[in-house]
Structures are given as structure tokens and as C-alpha cells.
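The structures come next, written out as C-alpha cells.
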Structure P
Amino acid sequence: MNKKADINPDKVIPVEDLSEPLTYGVEAFTCPEYAREEGDKIWSKVWQHAGRVEEIPEVGNFITYDVMDDSIIIVRTGPDTLKAFYNVCSHRGRQLVDTPEGAHSACGRKQNFVCGYHGWTYNLEGKCTRILDQDDWKGCLNDERTQLGEVKVDTWGGWIWINMNPDCEPLVEYLMPASDLLNQFEFEDMRYHWRQYVVFDCNWKTALEAFMEPYHVEGTHPQLCVYGDFYAWSKAQGLHGNDGFDSKDPEEGDSAATTTVTRTGKGPDARKMIAQMQNEFWDTIRGSTTPTLVNAANRLVDELPEDTPPHEVHEHWYESAKRDDAARGVVWPTIDPDKLAKAGLAWHIFPNMSFIPGLTFLLGYRARPYGGDPNKCIFEAYALERYPQGEEPKTEWVYAEPTEEKWRKVLAQDFSNMAAVQKGMRNRGFRGALPNPHQEQKITNFHRNLARFMGKGSPRVIED
């Protein structure tokens, strides 16, 4: 069967309106040449979050970040300064920092970076301070020639971001309008609760897209449907995109169903439904909520009468949890209601970041290529929370096989789709993706922007 049997190239045109029914092919997911070109056309051009500021709190602390053939060292050089360098000695090209066996990155603390091959030494500013028998080069090895190659680095939201393009736009501009809508969440005051990674048998985009829309909830997480219908709006936000819960009734508007899952869910007794929902999230995700929110929800049946209106139940729950957190030294951010509504439920930050934000938590995902293999990726997930000063847990990246035992039920359900989708896209019977024009615009916007960087593969509208 011809994969393109229903797409006549003479009857399709590139489209800017993502609300149109669109299609795109599988090249971005399965083509080895496409995967190789991503290194030059995407990964060397964009801002990527490489870690969290909390991972390098003291001068000399460093982490590494690898994407395709490039490895980068991010190091704290002063109380308020970070530097990023290519992880390669200027002498013969040996990596300065090796990744431990079985890990996907390195971390530690150093006063100097010493090449394990010939002992060339670099200080935290990237300057080469020791060259064995330097006179043999007859004076031609100046500081410029031996300096480590520098990489742009900045911070936003508590994340460390790097960009290999020396002429890149400032990070704050790259992130707009997401940064404007999300600054109020004060992610920089959150800390890791847990963080895990795995190597999947799928393209990095396949993995990331599994977390870019709620449209899959009924098919993948049917147990969650008791809490709402999970109908969603989805919007392009420049390079990025977001979504939120919507109503199928046009008279109710965007905000009507926004409350169905995030606040009270279905059912006649909002007290019990909120408690059930919060316990479900904690037990099956260990994220998208916190122990404070769970405990406050569990008290609702004792603190409010059964006939309390749902919006009053929600307000009481949040105010109760806010007081509980304040008593233990956790202060919630002040949120602008209009910006909160516009922020929606979840975000995709181009190219490889996705997260669900909350006032006191964040559930985040990152996916990136595994070498140059289009059918493999490194997938990472993590939860952030607010903690009293000095009481945040000590965490590290942990490799975890993609089972329910290691990742809990909801993420394991998502994982069950990834390799199967990747395999299906290689099937000659698959004729191209058919994303939902209303609920999956984040994904079509993602592919529209991929096409702009790659110069091919733009989503197209199919005419009758």
C-alpha cells in the first residue's frame, strides 16, 4: 500500500491556520538522514534546558549535557555566574569530563578541568593554564587558540539553558510569550522531588508528543475519566504551545470546562471527588499535586457540609492548603487570574520540553536523540515542588526501566504507546498523521516550527 495514497501533492498547500484539518508525514520520526540533519539545523540553533540551578549551587560545581555528538559542561564560576563550554580538550579532542558508565550525564565539583590524555588543564573560566612542554609549539599556542569553546548559557524558571549558536537571540525573547505568562509561577523557587530517565525505542518527538495533549486520556488513561471529560483547547504560542480544558458547548466559552478536572471533577459531592482525584494523582503519578494538597483534600468531608457548592469547596481546599504550607514555611506565589487562565493546563517549549505547571508543583518531561538513531531517544521525567528552605530532598538522575513498578501507573500507561507508535509509523500502511484540529494544535505547531528549522516536512491541509 502506498503511504501517500490519500495525499495528492497537487491538492495540498502549506497552511498557517492550524485549526484546519492537517496532515504531515513520518520523515521527522523515521528518516536517518533527517535525524542526522537535526544536529546542524535544530540542536545547534535553539535554546535547550540542560539542568536546574540547584544542581550546581557552589563555585566549581558542574554538570554535563549531551545532545547527539555535542557534549557541554556547565559550571558555576561565581556565586551569581555560570559558564558553559564544549566538553572537549583543545589539544587532541578528548572529552574533558567522562560520563560514568550507565549514566546519561556527569556532575561533580572541580577547581580545574584536566584532560586525562595529556594533562592539559583548564580553569573554571575555560582558560588553558597548563600545557606540557608548551615551548615545543614555538610560541604559537596563544590563549585564544587553546581556550575552551564557549557556549551561550542563561537561566529562567530555575532551569539552566544553553545555546550553541553564538548569534542566538536572548533567552527571554526566545521563550516569549511563554515566559510572560509563566513567570508568575516562580518555578525558580521549586526543587526536584524526583527525577528519572530511560532509553526508549522511539524517536524523541514520538516520546515528547505523548505528553503534549489531553486528547489521549480516554484511550490511554481511562481510569482518570471519572474526573472530567478531558476535552481541550490547544494553541500555538509562537515557537511554543499550550492547552487547557475546554467545553464542547460553544456558549460556555473557554473557561467553562477549565474547572472540571483541575478543580472539582465530576460527581455530586465535590468534597469526595477532590479528595479522590488528589489521592489518585499522588498514588499513580507522584506528581501534579503535593502532600499538602492531598492532606487538605482529605479533610474536606470533615470541614464542609455535603451540599457545599463545588466552587466553594475548591476555594476552601486551596485556602486550607495554602495556610498549611505557610505554617511550614512555604509561601505560594501571587497569581494574576487572567494570566492563569491564559497559561492553561500544560506547555510545550520548543523543541524538547513539556510540563504541567501548578502553584506549588510542576511535572516536567524532556526528550532528546539517542546518538543519531531516529528510532531511539533519551526520555526524562521529573517532579518539582516547593519546600521549606533547606528541607528539599537530595535527588539525582536515576535510570528506571519503563514499568509501572518504577514509574507508577499513569506514566507507564503513556510508555505503552511510544514504541508501538514508532513501529506503526514505519508501517507502509500508515499514510501520515491526522492530528485533531482543535485539541492537538500544539503538535501541528511543533511540526510547523520543525519544518521552518529543517526546511521540509511542513503540515499540509488536504483539500476535497
Structure Q
Amino acid sequence: MKSTIDASSWSLAEATAINRVLFRKIALRVIPLIFVAYIFAFLDRVNIGYAKLQMLPDLGLTESQYGFAAGIFFIGYALFEIPSNLLLDKIGARKTMTRIMVLWGLASAATMLVTTAQQLYILRLLLGIFEAGFFPGVILYLSYWFPSYMRGRVTGTLLLATLVAPILGGPISGIIMESMNGVSGLAGWRWLFLLEAVPIIFIGIACFLLLCDKPEQAHWLSTEEKALHQELMAHDRATLDPEAVNPHSGEAIFSALIDPKVYVLAFLYFSSALGTYAFNFWLPTTIQKLGVSSITHISLYAMIPFTCAALGMILIGRSSDLRRERRMHYCISILFGAAMLSLSTLSTSLPLSLALLGGAAFGFSGAIIVCWAIPATYLKGKSAPAGIALVSSLGSLCGFAAPSIIGLARELTGKDHAGMYAISLIMVIAALCMLTLMPKHALAVGKAD
């Protein structure tokens, strides 16, 4: 390695070699634990979709009550996300992540005790409050470690956890609900909430023991590696916006909160994630209505569209990074997802429906990846914690909107079509917003060389 650290003088080949060695080492130490944590975060958030198949008749809930219970999580999540993310920037990732995981594990486990709709509302709201700040906090945390030209792939890897959760967690949920139903006098859905909540408490403790708050505190990086990393990150920030390297913290945070483009970013995320939450909360019911009665079989069929979503995240995220382009990748992906989602309403065949839903999942999951590669690049310095959290807070309201829209439509019409069409229309509007409201400089991707 060079004795004098000067990233600006490196050739493309040298910079690529440094990325492979240094950032691979960082990725192997930082990402796995966060990835596992996010699997359980998403599983505890959406396993109510499987619990619904037993819980609704057990508790006597209506479809709209279920939709409200599934979605109210995101009200608490949105209200407390910005304070949580600012706290992470102040006190560090270790304390923040541990606090978040232990509290949400306890709230998720307590859901096994509910007997009324009101109790379910309260616990789902608390679950959202406790989990608030986890995802944007992770996005902020990863921006400390990885330059802009790697964040699409890194974010894509992290977001794969949202698909690993239903792909692997779905069958596990089905097995728990059917095999544990009646054990110790408890319904299967009650065991589901307990058994899938306990692991996250231990993962939270592991985060406190194994994570470090900033790269300069990493004992597993040598002094030279820390210096190289610092220089690479500084070079990346200067490439993106030389004037934004040392912002005034108070002014920068306030600027992020009043910047209209932040709200455009929030809408782009809201729109692309609508389909994800429609899937997670309603896909088991949709498959059941297509003639599948076994909960285990339902969970196995649900793996098909979720696997397609994983492919969308990988392929579209990689293509966007390699071409250093965000705008058209987002638009084409979300429009394709909207088209497939609308067409799925015309099918009564299980194989065809799964194929169309798989295409929809491929599209909007790819759009989510591209969308989340933008904020950490566009929002610089001290504006990043508040800005990223605001994007995530407002965008996460899609988790309230999706089940509420579909639940209300199902109760009023007996079908999901109207809800699916409304979600597809919102996605089309988002594509137009990306083309007309997001300036090109906001989508700039730094160079590796």
C-alpha cells in the first residue's frame, strides 16, 4: 500500500483493489449481525399476516379491525423515528440498537396475551414506538462505513432481510401455528408471537457487545486501514458536494426538515413500499381465497412472490450501482410492479396469480432498493440523521395505508381489486414525481476512483 494516503491520486484499478480488500472486511464484520436483526425486525412486524388466519375467528375481529391493527404499528413508528435516529447519532449505535431490540422483543411477545381488538391496537402501537428508528438508524450507520457508490448494493443486501423473513419465516410461522395449536391450552397464533419474539432480545444484547459506534473505534481495523477508510470516505463526500463536507449542524438539520425534496423522497419510498406491505399483511389471505386451506401450504406458496422480490432487489440494485443511475431504474421498476399488481386482480388461477404477483414483487422491490440508495447521498453531514429519519418516518406510513386500503376495500366490496388499483395508481404517480421533481444533482453517485 502507499505510504502516503492520497485517494485522489489512485488509479481506477488501485481504488477497485482497495475497495475489495477494505470494504469486504468491513462488510463481513458489520453487515451479518445487522442483517439477522433486520430479519427478526421484519418478521415481528408482519407475522400478524399469518396469525390473522387463526386470530380473527379466535378474537372475533373484522377485516377492517385487522387492517387497522396491522397498520397502527406505523403510526408509532413514524412519530418516534426522528428522535430515535438523532439519538443514535448522539449516543451511538450500540446503545440505540440494544434499546430498540429488547423493547420491541418484549412488546411482540406480549401480543400473545391479547383478548380484544383494543389490546391488539395498543401493543401494535407500542411495537411501532419501540422499533422506531431501527431501519433509518441502520441506513445512517452504514453510511459511516460505506461510500455512496457502494450503498445501493449494501442497502440491497440489508433489505433482502425483508424477504428472507417471509421466505423462511413464513413456513416456520405456518409450522408453529399448526403444530403448536392447543399446546398448553394456547392457540397456535399465540405461540407464534412468543417464539418469534424471544430471539431478538438476545440479538439486541449481541449488538451491544459486538458493534462499535464509528469506524475509528473498530479494533479489528489496523491504523493504516482506518486512515485509508477515512481518506476514501472524505474523497467520496468531496466528489459528491465539496461545499457540504463540514456543515453547521443546527442549520443543516433544520435545512433537511424544511427541504421539500426530502418530502419527495419520502413519497417515493412510501409508494414503492406500499406493495411490500400489501403483500406481507394480505398475501396469506389472498392465497387462502384461491383454494389453499393448509397454513403450512399457504406459507410455502407465498415463498414464490417473495423469492421474485429478492431477485428484484439483487438485480435492479446491482444494475443501478453499476450504471450509476437511479432515476430510470426507479421509474421502470415501479411502473412494472404497478402493472403486474393490477393484472393479478384479473386472475382466478393460483399459478397465474402467483406469477403475476411475483412480477409485481420484482418491480416494486427493485424500486425500494434504488430509492434507499438516494437519501444518504443527497442528505449530507449533520443533516443526514434528521433527513433520513424524516424520509423513513413519512414513507413508513405506507405500512398503515396498505392494510387499511385493502381491508376497507375488502369489507366494502368483498374483493381486493379496488385496493390494488389504488396502490397501483399511487405507484404511477411516484414514477412521475421521480421524473419531474427530483433534480439530477440529488441523484448523483460518487466515483470509486
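Kindly point out which one of P, Q the value 21.6 was derived from, the read-out being mean count of other Cβ atoms within 10 Å over residues 105-112. Show your work: numbers first, answer last.
Numbers: P: 14.9; Q: 21.6.
Attributed to the structure labelled Q.
Given that Cα extents along the principal axes in Å, derived from a single structure, equals 68, 45, 37, which label among P, Q identifies that structure? Intermediate results must be reported in sequence, preceding the final value.
On the way: P: 87, 65, 39; Q: 68, 45, 37.
It was calculated from structure Q.
If you line up P, Q by distance in nm of label points 7 Å out along Cα→Cβ at positions 33 and 97, the top spot, with the largest value, goes to P. Quick one: distance in nm of label points 7 Å out along Cα→Cβ at positions 81 and 329 came out at 2.1 when computed from one of P, Q, so which one is it? Structure of origin is Q. Quick one: helix-only ellipticity at 222 nm (-39500 (n - 2.57) for each DSSP H run of 4 or more, over all residues; to 500) came out at -7000 when computed from one of P, Q, so which one is it? It must be structure P, since only it matches.
Read-outs: derived from the displayed coordinates by stated rules, not from any lab. As the structure is a computational prediction, the values presented were derived from the model and not from experiment. Cβ atoms are built from the backbone, for glycine too; each structure is taken alone.
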